[in-house]
1. Quick check on the output: 10.0 is mean count of other Cβ atoms within 10 Å over residues 31-38, derived from one of I, II. Which one produced it?
2. Given a value of 0.30 for FRET efficiency 1/(1 + (r/R0)^6) of positions 127 and 351 (r between Cβ atoms, R0 = 35 Å, to 0.05), calculated from one of I, II, which structure does it belong to?
3. Work out which structure the value 0.96 belongs to, where Rg/Rh (Cα atoms, Kirkwood Rh) was derived from one of I, II.
4. Looking at structures I, II, which one was helix-only ellipticity at 222 nm (-39500 (n - 2.57) for each DSSP H run of 4 or more, over all residues; to 500) calculated from, given that it came out as -9000?
5. 19 is what came out when relative contact order in percent (Cα under 8 Å, 6 or more apart) was calculated for one structure; which of I, II is it?
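Computed from the coordinates by the stated procedures, all read-outs in this text should not be read as laboratory data. Just so you know, these numbers come straight off a predicted model, no measurement behind them. Cβ atoms are built from the backbone, for glycine too; each structure is taken alone.
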Structure I
Amino acid sequence: MTPRSKSLFVADPQTQSRKRADARFRLYGLAAILAGLVLLAVLLGTVISNGLGAFQQSYLTLEVELLESKLDKNGNRDIEEIKKVTTFGYDPLLTAAAERLIETHDIQTDLRAKDIAKLLSKSAVSDLRDFVIADPSRIGRSASFDFLVNARVDGYLKGRVTRESIADDKMISAEQLDAVDQLVAAGALVKRFNLDFILGSDASDQRPEAAGVGTAMLGSLAMMLVVLVLALPVGVAASIYLEEFAPKNRLTDLIEVNISNLAAVPSIVFGILGLAVFINILHLPMSAPLVGGLVLSLMTLPTIIISSRAAMKSVPPSIRDAALGVGASRMQAVFHHVLPLAAPGILTGTIIGLAQALGETAPLLLIGMVGFIASTAPETMGDALLAPNTALPAQIFEWAKRADPAFYERAWGGIIVLLVFLVAMNAVAILLRRRFERRW
């Protein structure tokens, strides 16, 4: 008996099974993408929700009388004599200003003016002293100041500090929070954008509200400049030689294997190398961005070499052969034809390497860039490279381990700044790739 033939338009069980497997695989891939997007959204949401508070700060407006009897008893406006007045000499001025504030806004409280003055940041007195020293002619007059309040008050206005959480807190009392509510209602205590967080410097453990990332960003930029000047030309030159000119033998194979292995070495190993060579042997200054840049250059070199070689390898051999066929030398073929076509990949790899170096913390820990609090910005390029400083990721690490929750908030804010830098660098990489990309 002849078996009945099957129709070509009807899928057999094996084909149906393959189609179901294909559909399941597509669903698995889609689920993986959705899971990744959800995790990314959770990460970004957590960073933004915890860090946005660092970009806002609370300020208390006070009218301060700069009494001549306190600041310049002789009345001759001698700057050296005025500088001899310590911050303790300015405390009575703030207390008197707080007392006038209570009377002006009719604050109903049993607290003394001195207790109201304690709502201010510990930096308020030094800010007032710097204001007077900058222009002694202001002595004898009154001036309006927007002073930072302390971290507890700022945290209360941001919802980070509650009346329940301060039950055993010696830094602030419920009566002071009652006064804070009245000052907010009167408009004397306001919360606004905190530009000093972006432009300012780190502060001591007693003044978290005054801490900023400005100096740390300058330290990171100085290190990135060192990495760009050293790693880019060395990495590109090494990749050109290995890809276009080096003979294929055991030595070059060994070099290529070691470069690939170096790309996978933990970054803290480069930190140990920098500590041993640049600091202990060459005696370069500790905590200097120059040393950090040298360490990060070593770490970035394998990434630049590998990405540059991959970019040059992607150029079709026919282009090299055509250049050599019309009489160009090997060097002319490489520099006039191969490199221009490989430039987008080389630039992209370099920027990605810089972005990776920008976020590194472990190597900087070992060369001391986490143990130094830079209070002022560098004035010259020499200071930017050789003076002790910190870097943005090291600053974030330092804030995250401090006890005050206000520093924890600033650590999240620093992460936002770091992410903005990384996104900007990757955007530049994409733009450069599109700008220099050539099709063949």
Structure II
Amino acid sequence: MKRIFCFFTALLCASAVAQDRPNIVFILSDDQGWTDYGFMGHKVVKTPHLDKLAQRSLVFERGYVASPLCRPSLATMVTGRWPFEHGITGNDVDGSKDRAALDIPMREAFHKYPSFIKLLTANGYAAHQSGKWWEGSWREGGFTDGMTHGDPKRGGRHGDAGLTIGRKGMQEITGFIDESIEAKKPFLIWYAPFLPHTPHNPPQRLLKKYTAQGRAPDVANYYAMCEWFDETCGELVDHLDKRKIAENTLIIYFCDNGWAATSTRADDPHQKTWKSYALRSKGSPFEMGIRTPVMLTWPGKLKPARTQDFAHAIDLLPTIAAAAGLEAPKELSGINLLDGKARRSRDAVFGVTHSIHNMTVGKPDGTLKYLWCVEKDWKLMVRYPGVDTTNYRLCHVWDREPLRLYHLSEDPHEKINLADRHPEIVKRLKAKISAWHKPIIKPGLPEE
């Protein structure tokens, strides 16, 4: 009888601890330039709901992703590991065939790594997946509920049924929140809508708002999509406020990678060979490919502010673990963004760029195209040959510079390569990149 009493006492205590833990709401924009928000100073794009959230948040104006491409970017967010560690370096193993089916071995290897999703659900959290999700079904990802089936035979690849979230309402998420509240369980929401990602088919009321003389149609469509995404974020945050759980909810906002319309690079002769989006945006190591604002919102726990401290995708797992009172894997290199001292002590962040398709199984950096480092205002990009793919052979045409050095505060759009003028800075940043990446790639960086 005493053992039974102790067992139920422990169970009740564990339940009480779980209920005291904060809910986690992860909002992930899909293909959005880091400048394209009202709170980031854009003069045309309207994002009133995210602007309001920013007023309640710790806003990192200098956030970065590990890769400027959705699948490896998301894989790093989930695991806190670099693409060359978890193996997901591109979107597909072979872009010309049955991509989802061929990726099954990659997904199986990926799921052996711990994730913040599995960490939370193993400790009493309910977890819902919607929107972008590349690694099989929501069950495979460790969620307790979700929308993505991940079945290659039914067209599963990068979100399938989950990609309707936002575009066709928010009922799946709001209903899950209500159920979790009734069950008195802390919850994780993975809200990664296919927005403002193509297809750019915004409501006519929004497109009309952004259609203007002298503005290219692809730009107007994209701007309207940004506001449509903002509206869905407002619906989600408003539901948290309505249910009076905002005080015990940590909201994290990120974007998977940047994006810009092709017409914004109309003056670049190489752009004529690539119609999907602007060069130097998605898929590239330039700021419009790798930079994103990051927001942490936790009323009563985090004081609203704006900071130039770096935030990075590798920080998500350590941050979420700390917020939930759990322990992240010790080998991770990310920091807890709730820790001001840790933020201020960081002076540099890193990342990679690989080919979009044709991941090389067992050799993660077989398609490596760039390594980069941002140290305060300086940024160095180091070019690698990689492996040509059908869509990205043009990359060798528009960028044959082995080294690119920029001073971001003076040249935020990266127009002036200063590598030849500051060899000492190039040398220092190359050494930093080598120290970070050398355990994986040998020998180190290519010579100048």
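1. The read-out was computed on structure I.
2. I
3. Computed on structure II.
4. II
5. Computed on structure I.
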